[in-house]
Structure 1
Amino acid sequence: MPVLKYPPMNGNHKPVTAFLALGSNLGNRIANLRGAKQTLHCPPELCIVNASALYETDPVGGPDGQPPYLNAVLEVQTLLPAARLLEFCLAVEQLYGRCRQVRWGARSLDIDLLFYADNVHRQKDLIVPHPRLHQRAFVLTPLLDVAPDLIHPLLQRTVREMLTQLPSTAGVRRLPDLW
């Protein structure tokens, strides 16, 4: 398992609940997600407290001909500020071979910061809540597993409500695999 050093923390931070979406559609998808999950869980800076089931999903957007994704969501407790948490997630992506060549292209690992407590961040490199999560069944379905009543701080709707308001959840299939 690859080991990463956490970015340094400044000051005393209280633990914050955050939600991370993981996806993979290149290479050994399940190994990529399992490895990322193990790499992300390094107490005390970041502890995984809940994980969704795995879902196989059809690609959304991006170039044609992509293979299906495996998707999951992790609920974490973290001492890292939001920007450092995102920085750490991007470093984990790189450990698993992530190359950013084509927007919404195939990838070995993708980690998105969905929520960071009920905070709202609108900076150049950090937008939280994730700006398109409410439009994506491949995010909302696994998020429903871990936090069905979580309220989006801008939309004031629960995960359950956002999912039921989507036109379709076709193309999202729960897998029996444990990860």
Structure 2
Amino acid sequence: MREIVLCRHGVTESNLAGRFLSRTDVPLSPLGIAQCRELQIELEAFDFERCLVSPMRRCLETREIVAPQAPFEIDAALREIDFGTWEGETPEWVQANDPSGLAQRRSDPVHFRPPQGESFSDVAQRLRPVVETLRRPLRWLVVAHRGTLGVLERLLRDLPLESQAVKGLEPAQFRVVP
């Protein structure tokens, strides 16, 4: 039987500050740790056979709390979309310093790349091998990031990347993908 649970990492201080966060490797905040402890209780009902996890510390810490017994593999393809020069900045900073870039991202998030960053289309290309792995009939847990998980869910459900049918996961939330 195949079952896929997509799980976003717990909250970090950067998330709480509303900053773009991708390649900066920060730990969970105390609130994020508490969120993961609550999430662990919700996920006990699943008997995960395998776990794929982003290499970022916040994801590794989340996995350790929510599914410490599950065999896991670190997969670099699950890292968050690269925000390039926007990394660590707030949307307000980007609005003040790159208003045309922010407008382009809002109008075409699938193809827009922040300076020195990635588009959602780029992320989809690096996730294609992950999709093939997840097609194996196992009970999977995937611990990663909001943007990456959104793209992954669209690919798993054979939806266009532009689809609004997928809602972003908040920190320490999960969704079962049919």
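Kindly point out which one of 1, 2 the value -7000 was derived from, the read-out being helix-only ellipticity at 222 nm (-39500 (n - 2.57) for each DSSP H run of 4 or more, over all residues; to 500). Traced to structure 1. Here distance in nm of label points 7 Å out along Cα→Cβ at positions 27 and 91 was derived from just one of the structures 1, 2, and that gives 3.0; the source is 2. Any idea which of 1, 2 comes out highest on distance in nm of label points 7 Å out along Cα→Cβ at positions 19 and 131? Greatest value across 1, 2: structure 2.
Comparing relative contact order in percent (Cα under 8 Å, 6 or more apart) across structures 1, 2, the highest figure is found for 2.
Each reported figure results from applying straightforward, stated rules to the coordinates on display, with no laboratory input. Computed from a predicted structure; not experimentally measured. Cβ atoms are built from the backbone, for glycine too; each structure is taken alone.
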